Structure formats: C-alpha cells, structure tokens
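Next up: the structures, one after another.
Read-outs: derived from the displayed coordinates by stated rules, not from any lab. Note that this is a predicted model, so its numbers are computed, not measured. Cβ atoms are built from the backbone, for glycine too; each structure is taken alone.
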Structure 1
Amino acid sequence: MRYVTAGESHGRALTALVTDVPAGVALSAADVDADLARRQRGYGRGGRQSIETDHVSILSGVRFGTTIGSPVVLEIANRDSGNWVATMSVSGDKPAGIRETHPRPGHADLSGVLKIGSDDARDVLERASARETAARVAAGAVARAFLGMLGVSVYSFVHSIGSVHMAFPPDPSAVNPEDVEASEVRCPDAESSEAMMREIDSARADGESVGGSFYVTATGMVPGLGGYAEASERLDAALTAAVMSVPAIKGVEIGDGFRLAEVRGSSAHDPIHHDSERGYYRPSNHAGGLEGGMTNGEPLILRAAMKPIPTLMRPLASVDLDTLEPIDASKERSDVCAVPAAAVVAEAEVALVLADAYQRKFGADTLVDIRAARDAYVRRIAR
C-alpha cells in the first residue's frame, strides 16, 4: 500500500491517491473524517484551523462502503482558497506585489527556491506547508481501516511540550487512547496536560513557537513482519523514515532508543520466554517490538522529537531574495504548537508502513485471502 498527495496549502484542494488497497476493507468518509478532526485539534493551533473544517470526499476505489481493489482517491477541499484566488491562480500573469521574498529560517523557503530556480518563495512554501499532512492523514485512514480488520491498532500520545514532560510511562503501549483524546494536548496525564498548556501560553505571549515529543504505538501485530536479509526489507528503517518525513520532525527512536547506548547488554535486551497460552513472549520491551528489522510480536513503540514551528510572530533575521539586504523573515499565519497534530500525522505514516508490511507477508489482492494467509501463519508458529 502506497500513497502520493497533491495540492497546495491555499489551493483549491488536497488530494491523496492510495494504491494497492486490497478489496474487502470497510471504509467510509466518516472513518477518514474522524482522523482529520483529530489532526485539527490541539491546544496551540493557529487561525487556519478555525477556517478549515476538513471533510473528505472519496472519489474512487470504494463501492457501497467497501474497497474494491482499485486505487482510492481522496479529496479535502481548502475552504480558505477563496481568499487566495488571485495569489494562487493556475493561469494568467502573476500580479505585482504578491511575491514572497523573505525566506524563513528553519523552513523550506530558501533551499527550495535555490533548488527550483524561483524568485518567489511561495512557489515552495505552499507545498512545503504542513497543511499537506491533512492528505497524509486521509491516506493513513485507509491503512488504519485495513489494519483494524486484522486486529492491529495504531495510536499516539504527546509525551512533552517544550520543557514540560509527563512522567515517563512504564509501558507506552498501555496508555488509554480515550484519556489521550480527552486532553487538549493529547497527553494522557491531566496534570502534565495543564502544565503543557501553560508552556504554550508562555510561548504565545513571547511571540514564539514550541516543539515537543510524542509516542506512536501499534498493538496486535504478528511477529516476522519486515525482513533481515536485505536493507530494503528492514521494517525499522521504513518506519523511522516515514515518521521523519513528517514536517518538523528532527529525531525518531524505537523502544528505549538512545537510552540503550548508556546501559550494558544484559539490561538492553529482552529475554525470550514461552508458555502454552502465549507462545513466545518477552517480559520487557526495550526493543520497542522490533528485532533484526522485523516485528517480534510485542507492541511497536516509537518516539519522535518535533522542533518548534519556524514561522514566528517575532521573526528571525533573513535576507531579501531581490536585494540581498538584511530583512525580517516573513510571517505566515501559523500555530504556536502543533505537536498533538504531528502525532496524528505520524500515526498515519506508521499505519501505511505496517499495512504494506502485512501485504508483503500475506498478499495484497483481497482481505479474505490476506486473513486466511495470516491465520495459517499464526497456526504454523503457534507451539
């Protein structure tokens, strides 16, 4: 299962084309809209979220609520596009005075215009904008629906915002998703949530932005997804690459991640046990559910670090593209904090990678055959 998105931040719409979707997966617009709504929520979001109320239109690949084995095309209208018709026209001459020539540090603006030979950073920033991630979330909802029919759940929660960290969860895979969604910052700990909101308020008052970290977990997976024989088969590489592709993510770790560099081997690895009911299992999960490039049957645990958003109300120094003179960077309407939203986007990326891994292992045509192959595999490894 793969996807490609199209559309600009202030264009008419965002679209996602999801290919290799097996037949027989129950999918409705409401399923997709639920994830789009979670992406839009979160304390610290900017004014754009009060304009857009994201809803998907399913244009192909679904008939009477079920996928039919053909590519799924999803469209999300940009309500704000009506205010940008002159700036984002697909034809005609460019009006004077609309070029964006003050690139923002930390954004794609400057490197992008150098790459494509443009004199207008808007040619870059419209697509580099994190608005594009709405289409990714829509694509991920297709993968989530497929995984759900195989007993796999994917969810996320915020672990830190700025300098505020929740108490480190003893088992991130045991967090209650209902507690997460009840929090305005998608943190399952109420006291930490309040402190995180105060951190966001402080940044807003200073004209600043603030980043943080979040977990993505997946449960219910069989062991042996991914591969050890070729670098391209390793599931840990695919998962970390997918999460790193989310805008503003600067680091990803699996399981105990960087802490494993500080301990000895006997404390870093997870002993293997077996009993007649559970089969093989680990009493700990330092590996985060991945060993040797494959799932090992334990919950998948990833953590990602997100930098502060580069658009600042008190902008940093920049250089005008025309004059090469010092100038303040441009100010686009933006969020103070988007960590809760980024976690939802990362969920979508993880779901898409896991869906692809299941299809590579068990087939890709139809859910009936995939389930049968999965069940046969589970019976074979049960002992």
Structure 2
Amino acid sequence: MALLAEDVDHDLARRQRGYGRGGRMKIETDRVEFVGGIRGGSTLGGPIAMSILNRDHGNWVDRMGPGPLPATPEALTRPRPGHADLAGGLKYDRHDLRDILERASARETASRTAVGAVCRKLLGAVGIEVFAHVVAIGPAEVDPTSDLSAVELRARARASDLACADASAEARMKEAIRDAAHAGDTLGGVFEVVAMGVMPGLGSHVQWDRKLDGRLAQAFMSIQAMKGVEIGLGFGAARVRGSEVHDPIHYDSVGRRFERPTNRAGGLEGGITNGEPVVCRVAMKPIATLKKALASVDVRTKEAYEAAFERSDVCAVAAASVVGEAMACIVLADALLEKFGGDSMRELTRNVEGYRAQLVEY
C-alpha cells in the first residue's frame, strides 16, 4: 500500500486544532517518522512502526526519566475530580499521582490518530471514507432538520475550526466556549462519525465479541472523556414505536441492490453492516481539569484541598472528533481484513470486487 508521512501528518495536525484548545498545542507540532515497515513510500507487509516526537518531553526528563532521578521531584498528591488520578493511585499503589496522570493523558491519542490515518488509507483503497462533524457543544446544537449531503457535510466540517457544518450553530458554540472560559470552566459536546461506502457484511452476528456495533462502541468509549455512544437513532429509538425505528427494505432492480429509504439503524443490523452509511454519535464530557478547582483531598496528609491544576483546554470536542474518526478507521479496517484477508493490496481489492459482484448476483 502506498503510504507517506504526509498521509499521517494531515490527521495529526487536525487533532491539534480547534477553537477552545489550550497552551499545550503551542508546544507540540506533531510529525510522524516511519521507523519500520515502509520502503520507498510503500508498506512491506510487516509491522509499521511510527515515532512521534513529544517536544515537551525534554522539559520533564529530570522529573520523569526512567533512570535514578537527580533529586526527588515534588510529588503531585492532590487528585483532580473526573481524572484517573485517585482511582489509578489506589489501584497501582502510587502516591505521586503524576505516575498516573501522564499515562492517562489524552496525549496518548496522537498514536491512535497516526494508526487511524494508516487504516484510513487502506479503507480508501476499497471506497470507504470516514469523517466526523460536531453536532453539539454544551447547550448549542446544530439544526437536526438539515438535509446536507455527506459530501457537503464533510466539506463544511473540514472548513470549520470547530468541525461543525452549521455556521449558525458554530457561532453559538463559540459563544458558549468563551463564556465557559471566562468562568474558569469547561465544556463537552457530541460529535458524529460517518463511514460512507461500507459494503454489507462486515462484522458478525454469531459471537458477541464479533458484533461490529459492539466493537465500534468500545473503541469510541476508550477515548478519554467519552461517556456515551449512539448508533443510528440511538437512545431516541427507545422513545418511539417500532414502526418509527426500523428501516423498510426495498430492492433496486436497476442497480440490483437492496436499499433502505431511511437509515435509522445507522448502517448496522445484528452486528453486521447492511450497506447503508455507518453513523455513530459520541458524547464527550467537559474536560475535568478546571481553573475553577473542585474540592479534593491530599492523598498523603488526608487534608482537604482544592484539586491541582494542570494546563488545560476549555473545549476539545473538535479534536476528539478526529480521534473518533481514527478509532472508526481502525475498527473498520480490522473488520475489512477479517472478512477479505489478502497479503497484498491487489489480492485484497480483488477479493472485495469479487464479493461486490456476488452481492449483485444474490
């Protein structure tokens, strides 16, 4: 597969942008270096190894280095509510909570974004495209009645520094972010991930751990600060009758394919893709690091304190949507190879083309 560093760098840069981001993005300018599995701009079939330099690391070597430290660093002992600090400290018996928070940091998603970019390239070779757009930040939401095409939705979202396709909603979102920032507070929101061109048949109904909807939900929920996942109508399906939930099946005799006039299932039925766009929405909680600190307790002295403050964004929903794209790409690429196999791009694409021909003959 043809693969260049710029294929990955593009998504790494998108992950670092977004209205409401904090000072850390001024420190980091992520670029990938391939250190294995690539020769002359093409993958070789072996593991692809990538390195992303963290420019801030040099400032922490004397406090976070793997060898004996020159002096005992000041311990972080005041856990921040909403973070892994206290739960991780209790689990691993660490009393300097920096041992927990550095690994728990969403900085880790840079590597997921890089891997997702490789998977995006693979999916694109068989006609699958994944994009995300922000549909809500705090109380500001996009117009749910919008009938934009997927192409226009993607283009508008990519042109927005909040990844929002609705200009009016974007203005309200920015106002909400500014208000939260002035109050020393943070905001979360909801983004939608859409996969176009997905053929029916990815995933499986036969075992719980092979159901593709379950695999996607787990992948999205594994992203830091995510608290909910919906597929298709999602929770809305629980509030209406079945006749308003399930998608009727039609047959296009000209195109010789089964199709649905609606996509309330979000492209997945029985844990299997059904040929419609895969549509998932992911809810992100407000970032837990607040300038307006919440009450906490020092883990050593047990005295009451305000939680420690690390530099923080006010809102990172747009950036999280890029990570959501990456996770969708990883899961869909895994399901693609699971079904079609192949040791070369030519073999993989031949298998996909054969299957698509089989669907026409069904």
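For the reader, a short list of remarks on this structure follows.
- Comparing distance in nm of label points 7 Å out along Cα→Cβ at positions 90 and 202 across structures 1, 2, the highest value is found for 1.
- Comparing FRET efficiency 1/(1 + (r/R0)^6) of positions 106 and 290 (r between Cβ atoms, R0 = 25 Å, to 0.05) across structures 1, 2, the highest value is found for 2.
- Which entry (1, 2) yields the derived value 47, 47, 18 for Cα extents along the principal axes in Å, for residues 98-193 alone: 2
- In this comparison of 1, 2, the computed figure 22.5 for mean count of other Cβ atoms within 10 Å over residues 274-281 is attributed to 2.
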